[in-house]
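Take a look at the structures below.
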Structure 1
Amino acid sequence: MINTAGEIVIEPRFKSAFLFRDGVASILNNGRFIFIDTTGKQLFNSNYAAAKDFNEGLAVCMDKVNDEYYRCIDLSGQTVFTLECNAMGVFQEGLNWFKQENKLGIVDKTGLVIISPEYSDLKFVGKGFHEGYIAAKKDDKWGVINQNNLVIVPLEYDNVYSFNEGFAIAIRENTIYIFNSP
C-alpha cells in the first residue's frame, strides 16, 4: 500500500487489496477475506469467503461461498445482524439493499427490514437513496418511493430518474413528465 506521498506504508504481501474506508481495507489473503488497518495489521479474527468494504461502520460478509446468510459486522468484528438473502450491497445513508428470490428490499443498520423485497429493480443514485428517494420497478413499471416505502411517483412509467435537486423525471410512451419533490 502506498500513501499520498508515494511512500510504501504496507509492504506488498497480499494478492488483492480493496479501498480503505472507515480506516479499514478488505484483503484477499489465501482465498479468504480479512480486514486490515492502515498499518497492515489484521483486525479481529476475520476470515470470510466474501467481504465488501466497510462503509458507515459496517461491512457485509459471507462465511462461505453461496451461503444464504449475509453477516454485517462492525469495526470491532462483532456481528451486528445476519440476513437470509441472495445478495447485499454496501451501506449508504444508513440503509442497504438486499435481494431475496429475485426481489429487492431495503434493510437498515440494525438489520430491520424497512422495505420488504417486493421490487424487481431499484435505481440508486450513487449507492443509496438520494434526497430520501429511490426509483423502484414493480411489474415492469417504474416509479419513485421514499425510505418509508411510500409511493411518491406512481409505479406506472416506462422509466424514471429519481429526485435530484428536487425534481424527478418519468417517461411513458415517449412523453416526459417532471415531478417536484413533495
Structure 2
Amino acid sequence: MVERARDDGWRRFEEAWRRPLGVGEIVLELIALAGVGVNAGLAAYYGPRLAGRIPVHFDLAGRPDRFGGPGALWEGAVVSLLLYGLLTVVPRLPARWLNVPVHITPENAARVAGTMRSGLRVLKMLLVCLFTYILWRSIAVAQGAVMGLGPWFVAGIILGSNLLLVVFCWFTRRAGSVAGK
C-alpha cells in the first residue's frame, strides 16, 4: 500500500511537472529569452565598434582583472544562451531524476512540482539577467565610462543567490507539507 501511494505521488508529480506553462512561467521565460537576445545584440553591435581590451573576468571588488579582444563579448552571450538552454532542458528530464527536498505524496505532488518549476524559471531568468548586466558593464568598462561592475556587485550576488536558495527551499518544504502550512 505504501509503495502504491509513493508511485501515485510520483505519477502525479510527473503530470504536474509536465503540464503546460502558466502565465507567470511564460512571463519568466520571455524575460529570460529577451535577455539572451539582448546579450547577442550587445555583442553584435559593440563587438565591431570596440577596439582594445574587453574585460572578461572581474575580481571580488568588481574590477576587471583579465581582458580579451572584442570577440570576447560573444563569450558572455554564448554562456547566457547555454545556461538558458540547460535550464530549459531540465524540466524535460524524467521527474524521478530530480533531487526533491521533500517526500512526494499524492497530496503534495502538484504543489511541489509547481514550486520547483517556478523556481527553475526564476533561476533561469536571474542568471540570464546577470549575464546581461555583466556584458553591459564590460562594454562600459571598455568604453572608459566605468571602472568595473560596481562595489556592491559581488556582495549582491552572494547575498542574492543565498536568499534565492533559502526562499526556494522554504517554498518547496511548505508545498511539501500535506496541509500546506
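The table for this structure:
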item: Among 1, 2, which structure scores highest (criterion: FRET efficiency 1/(1 + (r/R0)^6) of positions 53 and 93 (r between Cβ atoms, R0 = 35 Å, to 0.05)); result: 1
item: Test item: relative contact order in percent (Cα under 8 Å, 6 or more apart) calculated as 34, pick one of 1, 2; result: 2
item: Top of 1, 2 by FRET efficiency 1/(1 + (r/R0)^6) of positions 141 and 165 (r between Cβ atoms, R0 = 25 Å, to 0.05), largest first; result: 1
item: Value 0, calculated as helix-only ellipticity at 222 nm (-39500 (n - 2.57) for each DSSP H run of 4 or more, over all residues; to 500), assigned to which of 1, 2; result: 1
item: Parent structure of the calculated result 13.0, given that mean count of other Cβ atoms within 10 Å over residues 13-20 is the read-out and 1, 2 the choices; result: 1
item: Among 1, 2, which structure scores highest (criterion: mean count of other Cβ atoms within 10 Å over residues 45-52); result: 1
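Read-outs: derived from the displayed coordinates by stated rules, not from any lab. Computed from a prediction, not measured in an experiment: that's the story for all the values here. Cβ atoms are built from the backbone, for glycine too; each structure is taken alone.
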